[in-house]
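Visitor: Heads up, there are several structures right after this.
Derivation of every value follows stated rules applied to the coordinates shown; laboratory data play no part. The structure displayed is predicted, hence computed values, not measured ones. Cβ atoms are built from the backbone, for glycine too; each structure is taken alone.
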Structure 1
Amino acid sequence: MTEPTARRSRSDLPREATAYRTIGPFDAATLPAGIRAKHRLKAGAWGVLRLSEGSLRFVWDDCEGGVEDLHAPAEVVIPPQVPHHVEGTGPFTADITFYRS
């Protein structure tokens, strides 16, 4: 039996969104510096970070701020143009799928 995935996000992925690229899987040693640093997705692009093992911290870097402490299995929906970054030092496995809306 599979555990339910905890879903955290500021908004839902649009129904018409189409996946166009997946990156990862990443672990603490391979998570790119660009994902660890403050960044944002381009206009019209959405992301879904899926954590399959371990734990990660997802940080919203916009004026609302906030931190999501994720524990596998979990995912977070990332809207276009919202600044954020990911922190992960312990063992984890995660990937990110990008969508167009």
Structure 2
Amino acid sequence: MKEIIGGPGTVSGLLLRIGQCVFAAASISIMTSAIGFSSYTSFCYLIASMGLQLLWSFGLACLDIYALRRKKDLQNPVLVSLFVVGDWAKLERGLKILLSKHRHS
């Protein structure tokens, strides 16, 4: 399989996952520092979604580190499809929460 830039098991993929972790952590810290954030249900769900994003990206970053250290090839179609579906599900969930109306708890 052709090597995908930013794909699993590559240095560029590791850097992208680390960037996702950093930005997810920054988003969580900024959102939770807002006054009255807990009074909006969708805002709380967005924070929870960012937490899941942080965990997903951290897990894949650890997998990238493992693959790079052990020189394992993660470029097989089944594994790449799993990562694509996981990223797509995260994106869909985040957008759904972001675009929903703000409701008071």
Structure 3
Amino acid sequence: MKKAAAEKEAEEARKAEAETPEAKAAAEKEEAALERKRRVSMDRSWVPGVFVPVGVLGVLWLVVYYIAGAQIPFMMALGDWNILIGMGAMAAAFAIATLWK
């Protein structure tokens, strides 16, 4: 009997504590944390479909620049910026790949 009474008192104390402003704020904070976790755990199946083409585009940009850059007018106008474009695309692909889980 004493154990049941103690459990009942503890339950009432928890209910009374849950009604305090601090407890409500803590509950809201916990709910916000759960919402963030739910958002973070969204589907990441799009990542390989994006980082592979971006990486391939960067490699192809450099290959075309080295092979035929002198014959393509806009690549000739860009000059050495072509290297930055190709390497930038590959770096972007790597950054996107880090999102894959």
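Visitor: Of the structures labelled 1, 2, 3, one was used to calculate relative contact order in percent (Cα under 8 Å, 6 or more apart), giving 33. Name it.
Guide: Going through each structure in turn, the value belongs to 3.
Visitor: Could you tell me which structure in 1, 2, 3 was used to calculate FRET efficiency 1/(1 + (r/R0)^6) of positions 34 and 82 (r between Cβ atoms, R0 = 41 Å, to 0.05) as 0.75?
Guide: 2
Visitor: If volume of the Cα convex hull per residue in Å³, for residues 26-65 alone comes out at 94 when worked out from the coordinates, which of 1, 2, 3 was used? Before the final figure, lay out each step's value.
Guide: Numbers: 1: 94; 2: 45; 3: 56.
Structure 1 accounts for this read-out.
Visitor: To test your reading of the models, identify which of 1, 2, 3 gives 87 for volume of the Cα convex hull per residue in Å³ when calculated.
Guide: On the way: 1: 99; 2: 87; 3: 143.
Going label by label, the one that fits is 2.
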